Structure I
């Protein structure tokens, strides 16, 4: 087959298995190296240490598959409509994580396309879905699927930014000679203004250490105290920068059934999440991307969201969590009790402080008790007769 006919056959196959967009990119993106280097030097990757390991692999796919000279870049729409406000006492899970784990959904489709290529061209391929050392959005832009917006997500004039991305590395030159799509963000800065934590520190640059998606998913330790109130009721990821993007008014709802919200997490309140056992968490997140946050991290997020609700009705669940096996859960529950400011939390906090051996948790309990002391009115001295 000629390169043109093979490209066309691959496009037809990719669309037949359900992909909304498909394009072809070169294996090397040398123009992306300086920006990646600067981003890493600023430590914007936070604790994601894998980002700084062999960074050259992120812009050269031939280092992941010997002889790779092209990437087949595929995009799958996951838009589910404008988000509804979460009921009081419930948390918000990012739209992409409410259904089946997107890695599994895309991998099944990519394997079909990869098998088709291998059979037609007698070559060995390799697939990635947000797991390989590639700058996926840069490759997708090079493949003509859209442009990288100021919020650092891929944007398309034919369907918004609500896309999952996947790649097939191919040892064939399939890259057509075309200019990548131009940038159409213009002077708009809505995404920068909408970011709750100011994580989009400048157009096209995100400091992961401030990003709610990073804080609720990738960060394994304690969330910085000054950022917790800004997280609100988000317990896994954040879509704010996408929700406000004007290009997303052209979004079309996805009809992929695997991406519909799963039970029981879709209808579980924050107190219920905080009371989950490890076994219950694993069962509830079976085949879900939410497992990425891990058990302690997900309950930590629920504790923060309960604190941000500032509802005294959450105090019993948070008091119970002071006895949790996981230090992350105990510490953030203590913070939440202090942030709510209900005086009934003082005795259990003092009791836990006397038995707590983890320094970070003790620090959170002491902070909470100090906050409670501010809200307890002092008794006026009796006037002498």
Structure II
């Protein structure tokens, strides 16, 4: 039986200090794909320093050099993509990210492939023109893959794609990555005593991650827990957060770690993991907290309630509600027993989100779509 040739397509592959989010999940999928059944290739609209510097990918990579969707040059490139899909015999094309999701389906379908697209967030990038383009492009899509039921419902409501055509396949992580020791010397580096509690968040400094809300809540927590520290892991524009820290006089208690290649050894130091975003698909950071056995306080948005059971593995709070966020953090810091109990339950619940189960679900879907008449 011949292998099914699959072309994965996305705007660009960003790496740098931390390969996470969509890129990280795609690499997990490619790593666990059964090569006896599938022959994967990756096409990128644009190159990046990460792509140029990395020594090896799990599959062959082509850069299409499509920099904008509004030029004649790009239209010619996309017609060439149709010819490439047909000539190389790709049976399926699986598309990630924005420009590829708009432009790719029509031209890949012209090339004879069935097309799947992934949606992994609640559409913070949507504008009305983009939604109109997606509604047209989606006519050439066989299935949409959402990483949470919340994303599934959002795609149906806003892109008007039929619910019956949207599959929910959760993110996956290799359980072995949690079997690491806490990073050595971390507490000493930041002047954190061995018994001081650490509240931590792993998130790049994007506005929708609401870092300032966490600083506001932490200022309240410090009134009852003056030995508590806040650790922020991620890259991006930190200035608004730094300003909030200074306004509350918390410079000695809030620590910026920057972006890191692997956050797990730092998360191991956390007492509590936090994610206070106003929008999420299914957060990899929350799953990492769970895999490390940490209770999580996160906002009740997107797929977060599909990962965290309120009062069991952590707490859910409304977005922007810094008083509630502070209250749940205090509740956990008030009780070592509660922290430990929720952490154990979180670790057990994280077993739902493995790379193997994620890859198996994708492979089953691929074979089903490829054989549909």
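Laboratory data are not the source of any read-out in this text; all were calculated from the coordinates shown. These numbers were taken from a predicted model, which means no experiment stands behind them. Cβ atoms are built from the backbone, for glycine too; each structure is taken alone.
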*For the read-out log10 I(q)/I(0) by the Debye sum over Cα atoms at q = 0.06, 0.14 Å⁻¹, a value of -0.24, -1.17 was computed from one structure; give its label from I, II.*
II
*Assuming 3.9 is distance in nm of label points 7 Å out along Cα→Cβ at positions 72 and 304 as calculated from a single structure, say which of I, II it is.*
I
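Going by mean count of other Cβ atoms within 10 Å over residues 56-63, which of structures I, II comes out largest?
Of structures I, II, the maximum of mean count of other Cβ atoms within 10 Å over residues 56-63 occurs in I.
Given a value of -10500 for helix-only ellipticity at 222 nm (-39500 (n - 2.57) for each DSSP H run of 4 or more, over all residues; to 500), point me to the structure among I, II it was derived from. If you can, show how the numbers build up before the last one.
On the way: I: -10500; II: -12500.
Structure of origin is I.
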